[in-house]
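Structures are listed in the sections that come next.
Values quoted throughout were computed directly from the atomic coordinates according to the rules given, and no laboratory measurement underlies them. Keep in mind that this is a model prediction, so the values were computed, not measured. Cβ atoms are built from the backbone, for glycine too; each structure is taken alone.
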Structure 1
Amino acid sequence: MSLLTDISGPIREAALEGLASLPFPLPVGPICQLLRDPDKAVRRQASVLLTQQKDPQTVPYLFDVLQDPSQEVNMVLWNSCPWWEIRRASRLR
């Protein structure tokens, strides 16, 4: 998990890719923090990982993804969740 705070964006991105292959639930807090990373590739990979986790705790953070200036990043959420799930979750916010 310490690689998630590495100074290099590609290292943080690779760390997230590695975590995605693990078969057990992950602590979502450090991953959610990377949704605001300056590197859009890191934000995209964090979004991918969080949507794969399907953890209800991530819903408020994933709404931030929809506001991301990079369409590549915010499309991760739209492509991974049906629109009605996003709409239903938004009512819980």
Structure 2
Amino acid sequence: MRKKQSFSAGLVLNDLALLHFAQGRYIEAEALYRRALAIMEASLRPEHRKMASALENYARLLRVTGRDEMASLIEGRVKAIRADQPKKKSLLG
């Protein structure tokens, strides 16, 4: 149960980081994103599909704050995570 609780804490921190980001409080948002990602990575495999959204959020912050190179690296990781996921079948066929 500990891993699930840790992952949940990571999700809460990610949501709080999103709020700070929306308010333009980038320094606080970055600290929260980093903590959220560390918790989530400790709870899941680093390539787990649930990591992709949190990483995207962090990459967006990096872009807004002018750290495009770092953002690109993280976006590449997101792309790799999503490419490794099985494709969902449509209900329409």
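When helix-only ellipticity at 222 nm (-39500 (n - 2.57) for each DSSP H run of 4 or more, over all residues; to 500) is computed across structures 1, 2, the figure -19000 traces back to 1. Work out the source of 1.4 here, i.e. which of 1, 2 gives that when distance in nm of label points 7 Å out along Cα→Cβ at positions 26 and 42 is computed. Matching structure: 1. To which of 1, 2 does the computed value 13.8 (Kirkwood radius over Cα pairs in Å) belong? Comparing all candidates, it corresponds to 2.
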